[in-house]
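Every read-out reported here was derived from the displayed coordinates using simple, explicitly stated rules and does not represent laboratory data. Quantities reported herein were computed from a predicted structural model and do not represent experimental measurements. Cβ atoms are built from the backbone, for glycine too; each structure is taken alone.
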Structure I
Amino acid sequence: MNRSVREILQEVGELPCDVRELSLEGDLYRAGLKSLAVVRVMVALEQEYKVEFRSDMLTRDTFSSIRAIGQALQKLGADHNLLRENVT
């Protein structure tokens with residue numbers, strides 16, 4: 001079973017809050033996401049969803065919210081059904 005984006009953020013994002021309480025559009029940086037944690041999140045997402053983030057996607061906007069991460073994964077060809085189940 002794939003871990004959800006929320007689960008990955010909770011496990012490796014080092015956020016000082018409960019990720020389950022964030023909305024899909026909630027600003028992850030305002031919630032406390034730091035640049036080093038973004039790298040950990042990106043690597044975990046790549047391993048979990050069998051994708052590789054392109055260099056043009058390595059921006060603050062890509063990791064700004066749970067929805068933005070889901071949209072990036074979708075652009076990378078991550079399984080749509082897994083994303084629908086695992087972004088929320």
Structure II
Amino acid sequence: MPSATDAFAYPPRLLGAEAAARYIGISPSKFAELVAAGRAPKPAKLDARSLWDRHQLDAFADDLIAARDTSPRDEFLRRFPKRK
């Protein structure tokens with residue numbers, strides 16, 4: 001545990017559900033919905049706690065941004081490349 005003088009000069013690696021939702025900028029209920037649907041990363045379990053890896057949350061956000069920046073045509077060509 002951090003000492004009383006440690007003001008978390010570094011971000012925690014694992015986040016609870018509320019902190020994970022806040023980290024990616026959505027409500028806890030929307031986050032729970034995305035996790036249940038398999039669209040957001042699954043948590044790691046530590047005893048009874050569910051914890052999300054910050055790096056996986058970063059990758060999830062990166063994928064959302066990439067999907068936004070991909071046109072339907074680009075997506076089609078990625079899935080069905082030209083055959084020779």
Compute mean count of other Cβ atoms within 10 Å over residues 50-57 for each of I, II and report the one that scores greatest. II
Rg/Rh (Cα atoms, Kirkwood Rh) - structure with the largest value, from I, II: II
Relative contact order in percent (Cα under 8 Å, 6 or more apart): greatest across I, II for structure I
Which of the displayed structures (I, II) returns the greatest value of FRET efficiency 1/(1 + (r/R0)^6) of positions 10 and 58 (r between Cβ atoms, R0 = 25 Å, to 0.05) on calculation? II
